[in-house]
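Taken together, the values in this text are just the output of simple stated rules run on the coordinates, not laboratory data. Just so you know, these numbers come straight off a predicted model, no measurement behind them. Cβ atoms are built from the backbone, for glycine too; each structure is taken alone.
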Structure P
Amino acid sequence: MTEKLLRTFLGIPVPRDVWTKKNMLYSTLESVDGDINWVKNAQLHLTLKFLGHTPESSINDVIDQIEKITPQIKPFDLTIEKTGCFPIPTRPRTLWLGVKGNTDPLLNMVESIETALDPFGFPKSDRNFSPHITLARIKYPQKHTPNVDPFLKSSFDPIDFPVDRVHYFSSELLPSGAIYTILKAFPLGEIL
C-alpha cells in the first residue's frame, strides 16, 4: 500500500487586523477585469517554509525538528506595511502585504528551519526568503491581465505583528479552495 502524502507548510498566524485590510484592498480591485483569487481570511499567514508533498511517516520528523528550534527563539515583533506583487505589476501572480521591522529573528528562524529539515528530504530553498503575506493569487491564461495598480498604490497604517508561535499546517486543495488544518502549534521561547 502506498503511503499517504499531505501538502504541508510552516507558517505564522497573522493578526485579525490583516483581515480588515484585506477586505479594504479587495475593494480597490472589485471592478477590475480578470480573475483574482483572494485568500480566505482565516487562512492568511506568513509562510516560513513550504514543504510540499510530505509522507505521513515524515510528519513526526518535522515536528521533532521544529520542537528543537522554537524554544530557542524568544517572541518578537514585526510590522505589516505596504502592498506588493510577484513577479511584476504588468503580469502579477501574487498580491501581498509586506513584512518589515527587525526581521533578523525571523530570518534566523527560517535559516534554522531550512537547515534542520534539509536532511529529512525537504531541501533548502534556492531563493532568498522574502517575508510577505499572500492576499490573492492570479492564474494564467486568462482573457485579461488584471490591472493591479489601485492595489499597489493603496496605503494603510502599519499593523503590529507580534510573533509568538509557529504553526505546522496541512493543506488540502478542493475545488472551492484550499482547506488548512493545523497539525501542531509551537510556542516561541517555551520549553515543552
Structure Q
Amino acid sequence: MLKISNLSFARGNKLVLKKINLSISHSDILLIKGPNGSGKSTLLSCLANFIEPLEGTVHYFSDLINPTISSKNFIFISEENYAYEDLSVLENIHYWLTINGVTPNDKAIDRSINYLYGEFDINKKFLHLSFGQKRKLRMLLLMLIDKPIWILDDPFNGLDEESIKKLTKIISMKRDQQGMIIIATHILPMLTGLKEYNLL
C-alpha cells in the first residue's frame, strides 16, 4: 500500500497542494485529474520523493516492512525525454537499466523493441529519432525495469493511437501483476476500474 497523509506543498507564497489524503493498494490504477497548473506534476514529484512537501507524509508499506518510499520501490516516467542525445537508443537503454540496478538482457530488450517499434535500428542516435519514437523509449523502461510502483506523468502525450493501445495494455498487465500505477494525464486511458483523484 502507498499512503499519502495530509500532504501540502507550497511554491513561494502560493499553496499548490493542500491536505491531500490518498491510499493506493496493489492492483490499483490511480488517475490524477485536474486543469493545467493544478499541481498534478508537483504531486507526482512529491510521491516520488523528488521534492519535499510543506507538510505531510508519503509511506510505502510492503507487508508492513520498510514504511518509506524509495527508488527501490518505484519508477518515475516524467514528461521529459530523459535520454542522452548523442547516445544510441541501445546505449540509452543500457544506461537507464544500469542506474536502476538491472542487468541488461539482450533478448528482453529485443522483444521490447520489436513490440513497440517493429523493425528498428537500435544503434540510431537518440537525436535522430522522431518525437513519437523518443516518447516510446520511456515505455521501454516500463517493460524492462521491474518496480512495484509506476508513477507516470502524461505518458500518452506524443504517442500515436497504436502506441497508446500498447501502453494501455502494458499498464493493464502491470495491474494484473499486483502493481500500483499512478497516472496524471489529459488523455483518458481505456481502462476499467480506475480510481480517480481530482485536483481543483
Structure R
Amino acid sequence: MSQIVPTRDLALDLFKKYNKSESLLKHALSVEGVMKYMAKKSGEDVEKWGIIGLIHDLDYEMYPDQHCIMTEKILRENRWPEEYIRAVLSHGWGLITDTEPVSLLEKTIFAVDELTGLVATSALVRPSKSVLDMEAKSVKKKWNDKRFAAGVNRSVIEKGAEMLGVSLDSLITDCIMGMRTVAEEIGLKGV
C-alpha cells in the first residue's frame, strides 16, 4: 500500500473526525499558523509544516490517555508518510513519547506547541483580547506566575528554545507573529 500525500484539507477533515472541541481546533489552527510562519522564516516547506501543526493533537479529545499513541495508529492506518508521523510523535518527547526531536521541523513543533497556549491565554487577559498588538514582554510578565495558564509546561518551551538555539524572547515573538496570521480563526483578533 502506497503512502498518501497529505494535504491541508485531508488533515483538517481527519482532525475534525476525531475532535469536536472548538478550543482544540483553535489550538490546532494556532500551531498550524506558527509552524507555517516558522517554515517560511527558515525557508522550509510551509505546507508540510502547517499540516503537521494542524494534525499534531489528532487523538487528544477522544484518547487523552493514549495521546500520540493513537495519533500514530490513526496516521499509519491512513497511510501517512513516516516523516509526518515522526514529527507528530516528537512533540510529545520526554512527556509521552521517546521520539526525540532531531530535525528543525521536529524541534519547532516541540518548542511551539505549549507556547501557543501561553500566548493565547496572555492575549485573552489583555484589554484588546488580541495577539495583533501583543509583544513578547506581555507573555514574559506572566511567565513566572505558575497559576497563570497552569497547564502550560514552561520547561518544555525553554528546552525547545534551547534546542532551536534561540532566546525565549525570540521564540515568543515568532509564536506571536505566527498566531497573528490566524488571529481571526483562533478568536484573538480582538474586540
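Worth a mention:
- Label whose coordinates, when Kirkwood radius over Cα pairs in Å, for residues 18-97 alone is calculated, return 16.1 (choices P, Q, R): P
- If mean count of other Cβ atoms within 10 Å over residues 10-17 is computed and equals 16.0, the structure in P, Q, R: R
- Source structure (of P, Q, R) for helix-only ellipticity at 222 nm (-39500 (n - 2.57) for each DSSP H run of 4 or more, over all residues; to 500), computed value -6500: P
- With relative contact order in percent (Cα under 8 Å, 6 or more apart) derived as 31, matching label from P, Q, R: Q
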